[in-house]
Structure I
Amino acid sequence: MELLRELPGRRVWREGDVLVKAFRHPSPLMRWRDGRRARRELDVLARLTALGLPVPRPLGFERRAGAACARIAWVAGTRTLEQVLDEAADAAVAARSRTDLVEDAARLVARFSSAGLHQPDWHPKNLLVDGAGALVAIDFHKARLAEPTPASIESAARRMASVLFEQLDARELLAAAHAWYAALPDHLRPVHTARRALLRRLWIAARAERLEQVERDLDRWLRTSGAVEREGAAWVGRVRTFGARFELTCDARALAAAWIDQARLCEHRVPCARPERLELGGRPRALFVVPDGARAPRDLVLDPLELLAERLGPSANARALVERSRAGTTRWTAPDGTIHLVPRDARPADV
């Protein structure tokens, strides 16, 4: 058995050619939903397969150790779209180009939405890319199938664009938006809207939604979640990394604020020291790490604060984000010459 992911209430592992998604809510009072979540995923997969859409094959439902399990065919030789876009030398990108890949991803979102899929969890981790650059969509336990409408289709595009906003440059985003629009059936395109006006509306809405997502999800860094796990009185980042470490010691309130500020930068994909460990009991301290090999976005390798200003624009929320980031950080230049933001007053740590 190969454990792939573990979150509160959900574990995902591989058994040979089978992927197992086990649902078991932390609260016994809420476990009546576990079977519904597993069966919903299998049902949606079966219906999407019948429509000829690229998804893994559903294999069946089972109960195991008190958990409701969905068994799904393993898709071999793939990586997530997020990983592929982050890795400049990836074979799938080298064979085709980033723009081709994101255009295909946009067309795929349009195909699924036009088929009636309402997926509240569209993001690049839920699209797999094989060695030839072909895409497969995964993770449908929150999804449902219903009659498609122009509003639901626009909502799906906005959701995906909001997550890709800091991962693609403006040219790539525009190419993806045009590919998405061209892939829509005429009767499902937003009515009485010129293409340019629609794409501008999507751009503004995606940026605003991304800001809201980051602010809403920051509490994940101060409780057991997919971002951190609890070890006694400490929160520890689930992503174990190696690189230059920084230690900050001050009062607990200031430590928590610095931890969240760095988490905000990470969520926005700004080059920075990633929160690694927050200890509020005994001698309060926080550890942050700049991962080895960390890169700025490929088209913006200079000052991260300039990146923030360029990507988020002049809105009031964006200015507030830049000011919070600027006030509590200082620039640190890595050996490879890239610049990262680290907490002000933090010192290099050996642990």
Structure II
Amino acid sequence: MLKDRIFSAQRHLKLLDVDILIFFGLSTIRYLTGFTGSSGVLILGQEDCWFLTDSRYTTQASAEISGCSIIEYRSQIDGISSLVKGIPARRIAFDAEHTTVALFNELSKALPDVRLVPAGKEVELLRAVKDADEINILAASAEIASNALLEMISLIKPGVTEHEIALALEFAMKNAGAEEKAFDFIVASGTRGALPHGKASDKAIAAGELVTIDFGAVYKGYFSDETVTFAVGRTDARQEQIYSIVKDAHDLAMAAVKPGITFKALDALARDYITEAGFGSNFGHGLGHGVGLEVHESPTVSFRNDGVVEEGMVFTIEPGIYIPGWGGVRIEDTVAVTVDGCDVLTKVPKVLQVV
């Protein structure tokens, strides 16, 4: 399987007209080789594969990686330079999304006779379509997170702080088998719900407020992502109205997910519905994003993306309405695209729950 992934990546050398392709992004390196450490560089030639790392990881790399030569370096740039000069290579592509300006400048200085070619979407899309094993792991990651929230839902009540909820949720996830939390959880109650990225604060939850919780787990390196908005104690007419609009927009997009539809069209289904309800200016972000070895990866489900949905892609559907001074609602599920629709990986029910 990993050999097939390497072969798929090597095909990009001809497409980019380069001698070698360098990967600095650890998530893509893990995808291509199985390496789980935190330092290393993967270099692909037309038929060869080299993994460069320091002395902390050479033994681990030898155990985890097959089909690549393992090279130990004392300095990353020196290690790359020595290998490139020995090949030799004249045109080198690199994963631009994971290469800083400082790193680019170091490479340029170390390899003055080499043309460096940035590779963007070409290599970012390598991980966009998941295989069955990946989807099974993603489903397990999502189930761990969903069950953890359902387990501690009784703690969401007046007087409890957002921080306390976030901490209890993290503990429940790790107790259920999560390696770590996917990101700093968003717990935004009351007027703070108008903050799409309102990380948990010291604010105490009050009766009559909405609480938006955006959370996820990491399991076997794969991430989950889900958002639920609860009502605490009671609801009023406006809360029910806003929630219903977001839920309908969410459901419209979810029902339309299938191979062949464009990401732009999916986004438009939810966005147009919210706009027609009078809240278009209160939904500013894209409808969703890919989920895998990173919590945000290709593809993006956005009005800017004309790309087409393919079987095996995994991404979120997460419309929201955010009203300054009032609060907000976001509903998010993660889906895996099937031959004629999608499977929902996240498991918390999305009907409005009063806790």
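Throughout, read-outs are computed from the coordinates displayed, never taken from laboratory work. The structure presented is a predicted model; accordingly, all values stated were derived computationally and were not measured. Cβ atoms are built from the backbone, for glycine too; each structure is taken alone.
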### Query
To which of I, II does the computed value 0.75 (FRET efficiency 1/(1 + (r/R0)^6) of positions 103 and 199 (r between Cβ atoms, R0 = 35 Å, to 0.05)) belong?
II
### Query
Comparing structures I, II by relative contact order in percent (Cα under 8 Å, 6 or more apart), which one has the largest value?
II
#### Entry: Top of I, II by distance in nm of label points 7 Å out along Cα→Cβ at positions 39 and 63, largest first
II
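If P(r) over Cα pairs in 5 Å bins from 0, in percent, for residues 7-54 alone is calculated from each of I, II, which structure is the one that comes out at 5, 19, 20, 22, 19, 10, 5, 1? Numbers along the way, then the final one.
Details: I: 5, 19, 20, 22, 19, 10, 5, 1; II: 5, 22, 34, 21, 13, 4, 0.
It was calculated from structure I.
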### Query
If Cα Rg over 2.2 N^0.38 Å, for residues 15-86 alone comes out at 1.25 when worked out from the coordinates, which of I, II was used?
I
## Note on the structure
Working back from 5, 23, 28, 22, 15, 7, 1, 0 (P(r) over Cα pairs in 10 Å bins from 0, in percent, computed), options I, II, answer is structure II
